1. Work out distance in nm of label points 7 Å out along Cα→Cβ at positions 112 and 312 for each of structures I, II, then name the structure with the largest result.
2. Name the one structure among I, II that semi-axes √(5λ) of the Cα gyration tensor in Å, for residues 32-95 alone of 29, 15, 8 was derived from.
3. Comparing structures I, II by FRET efficiency 1/(1 + (r/R0)^6) of positions 168 and 296 (r between Cβ atoms, R0 = 35 Å, to 0.05), which one has the largest value?
4. Tell me which structure, out of I, II, gives 0.10 once FRET efficiency 1/(1 + (r/R0)^6) of positions 56 and 192 (r between Cβ atoms, R0 = 25 Å, to 0.05) is calculated.
5. Comparing structures I, II by distance in nm of label points 7 Å out along Cα→Cβ at positions 184 and 272, which one has the largest value?
6. A value of 14.3, 41 was computed for Rg and Dmax of the Cα atoms in Å, for residues 160-287 alone; which of I, II is the source structure?
7. Among the shown structures I, II, from which was the value -12500 of helix-only ellipticity at 222 nm (-39500 (n - 2.57) for each DSSP H run of 4 or more, over all residues; to 500) calculated?
8. Out of I, II, choose the structure whose coordinates give mean count of other Cβ atoms within 10 Å over residues 8-15 equal to 20.0 when calculated.
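Nothing in this text is a laboratory measurement; each read-out follows from the coordinates by a stated rule. Note that this is a predicted model, so its numbers are computed, not measured. Cβ atoms are built from the backbone, for glycine too; each structure is taken alone.
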Structure I
Amino acid sequence: MLVVMQEGAPETQVQQVIDRLVMMGFTVHRSTGVTHTVLGGVGPLETFDTAEFEVLEGVQECHRIVSPYKLANKRFRPQGTVISIGDVKIGGSEVVVMAGPCSVENEEQIELSAALVARAGAKVIRGGAFKPRSSPYSFQGLGEEGLRMLRAAADRHGLLVVSEVMDRSQIPLLVQYSDILQVGARNMQNFNLLRDLGLARKPVLLKRGIAATIEEVLLSAEYIMSGGNYEVILCERGIRTFETATRNTMDISAIPVLQQLTHLPVIADPSHGVGKRGLVPAMARAAVAAGADGLLIEVHPDPDHALSDGAQSLFPEQFMELMGQLRLIAAAVGRSVAE
């Protein structure tokens, strides 16, 4: 249920409504917009009369939310969510590019990566320290040492850090080194992990699972938000279909669909979306044209010798060229990309 307070409603009236919701068994989540306070009530009650709240002082309107996701629903924050990390705003007018190698391999590699993505205009460097690989014999990442290298390189070049968390036990370590905690496609429905991330006070980048519906990814976001962490970024990274020409099928249509359903920022990962270097720029351009709030792109100083996902990682010169193209496309749809 959503209760929209009148413009300028005093705190005493807001608290009166909160107390009533709690008394009825609801957990209350508060969203304060520019002009109105919105109270989201999540609870077991299926039958209640919205008129009970509409007559309370300071209440403008009350709505029953019939969708299974309440807090991720666009009606909870119709003005949209903008996640601010320092000077970077995700979900605003600027398309934020997050770029870097699939995994941190050594200090030289991550230093070169940070320098090239910063020079091109990216705001966030990506890099995995814990790698969920399909084969147990593949490179699994450097762990905390990799995070230390990633953080140091990012700080030297004025970048934020996004890195993947695979297990609940890793959360404190990732919180220490990363600005954004990434949940990979394989963990989108790891509900214990999502619940714990709801208690963390760091933005979470949630990737769509390889066979997940749009409703399922929104419900996964709901797990995080129900814990009190509303700073969730959704990421479309392709889904598994019968098509074999690409690694996954990049669902560009998911971007505008999600933006109709949720207030959360939506970004795209074209690298995993297609899995082939030559196709990544086209999908990145398409994602920005479709309205994506950001991009997650794999870039490596020497992709042919990368320890993971080299085939889908862009060469430095390809990334520089792509950033120039993205600025033109963003301008055409009323957005901008950092210079």
Structure II
Amino acid sequence: MEILKEILAKRIMILDGAMGTMIQRYKLTEEQYRGERFKDFPHSLKGNNDLLVLTQPQIIQEIHEEYLACGVDILETNTFNGTYISMADYHMEDLVYELNVAGAKAARAAADKYTALTPEKPRFVAGSIGPTNKTATLSPDVNDPGFRAITFDELVTAYTEQIRGLIDGGSDLLLVETVFDTLNCKAALFACNQYFEVIGKHYPIMVSGTITDASGRTLSGQTTEAFYNSISHANLFSVGLNCALGAKEMRPYIEELSRIATCYISCHPNAGLPNEFGEYDESPAHMAALIKDFGESGFLNIVGGCCGTTPAHIKAIADVVANMAPRQVPEFVY
């Protein structure tokens, strides 16, 4: 989208924060997850956050608008687990297309509402495509290293269904995020480009990987540079990192991506590392101070937050990068 490129030539764009963190604040019960439509569903539904676009749409809309009020340019849809692979945990595989359409429509409505209020600052919707709960590279059985719980073709089928729903619901971009296995990511990218050929239209693709620990590698064993090189063929709009690490720990890997990537760079770290209760303690001011260094170092085109981040975190980040020049995308000659 040319308008996105025009904006990114002038400033750093703001991505939203953690949907899951915000949902947890509502302390929803099993009955609230079910709503009226699924009150007699035979399996537990508590924790199925994607389902809330159908059973508690007003909550999802409220969260989207809280982030928009803090300066967000790009909203992520509430569809992180929106494949039949992940929805199998809740026995809701048949709802996948509907959930993705509804998730995209909810974000679209919120984005359009705020764009209408300030037309000079258009808002965009990124269809969130999570990694699923399966890995195509690693065996889940230590006694059978050759076993795989999922195939590449199965992933492509699952992602295609999700992509169709996200596009039909009104997404502007597609965000393949929290990538821990590059082969899963490749299946998502293949599904995207195959579906684009079917509909005769190309949508910008963002990819965001996850460095899982201090080793500097993804779960499937790749360094940051290897991860980028594995997917750089896919005509990406942006590449970046999210989750697993706070901004302090993520810095060297974002710096590395910024040095080598010939597309835009995105970054949405956690609010620090989790404490012994699995909660995130990093304050908005502290996180924004770390992100300020990223911006001043010329690493950023798109920035937001992942686990533990709230509208307060995103506002602090938006404020601190507001007048910073965006990273200039390098042009390499081979």
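1. Across I, II, distance in nm of label points 7 Å out along Cα→Cβ at positions 112 and 312 peaks for II.
2. It was calculated from structure I.
3. I
4. Attributed to the structure labelled I.
5. Going through I, II one by one, distance in nm of label points 7 Å out along Cα→Cβ at positions 184 and 272 is largest in II.
6. I
7. So the calculation was done on II.
8. For mean count of other Cβ atoms within 10 Å over residues 8-15, the value 20.0 is produced by structure II.
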